[in-house]
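Trainee: The following blocks contain the structures, represented as structure tokens.
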Structure 1
Amino acid sequence: MTMIERVARAISKSEINDERGWEAFLPEARAAIEAMREPTSETKAAINSIAGPVAVAYWLAGHETMINAALASEPA
């Protein structure tokens, strides 16, 4: 199961209390994942507080890679 499918199923379950028909929620799933691309200042501060500023740079690179991978995958 791709991340897009997982998010679409979660939205479907939240909106209509059923995962069937999750495909209708693919645009919303893509938008939700895309919205997570830019971390909030709170997210960056949380990483900085436990690992320091160098770790934030590595984390940001990894985070962007994960978002790109999630958006590049196509549901089965």
Structure 2
Amino acid sequence: MTTARDRMRRFMARMRERGLKRIQLWVRPEDVPKIREAARQPAALARLRKEVREELKAESGDATENEGEAGR
């Protein structure tokens, strides 16, 4: 009988043979459905990546604006 560890090791070896690389994502709970949908379609993943970049840019812009006001 094989252990779960052995099965996982073999699975990961097969994926590496296919040229795939394991990644880990940290997402907000409300974003999980979007991530699942995007993972099924490369084009959807590209759209999601663009949305996230825009969100981060907007958030960082808000933060720098607030820092400027704090110095007044």
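Trainee: Ranked on distance in nm of label points 7 Å out along Cα→Cβ at positions 10 and 34, which label among 1, 2 comes first with the largest value? Don't jump to the answer; show the numbers that get you there.
Mentor: Numbers: 1: 1.8; 2: 3.9.
Max of distance in nm of label points 7 Å out along Cα→Cβ at positions 10 and 34: 2.
Trainee: log10 I(q)/I(0) by the Debye sum over Cα atoms at q = 0.17, 0.31, 0.35 Å⁻¹, for residues 18-57 alone was computed and gave -0.50, -1.17, -1.18; which structure, 1, 2, did it come from?
Mentor: Answer by label: 2.
Trainee: I have 1.31 for Cα Rg over 2.2 N^0.38 Å, calculated from one of the structures 1, 2. Which structure is it?
Mentor: 1
Trainee: For which of 1, 2 does distance in nm of label points 7 Å out along Cα→Cβ at positions 2 and 50, calculated from the coordinates, equal 2.9?
Mentor: Answer by label: 1.
Quick note: the coordinates plus some simple rules give every number you see, no bench work behind them. What you are looking at is a predicted structure, and each value in this text was computed from that prediction instead of being measured. Cβ atoms are built from the backbone, for glycine too; each structure is taken alone.
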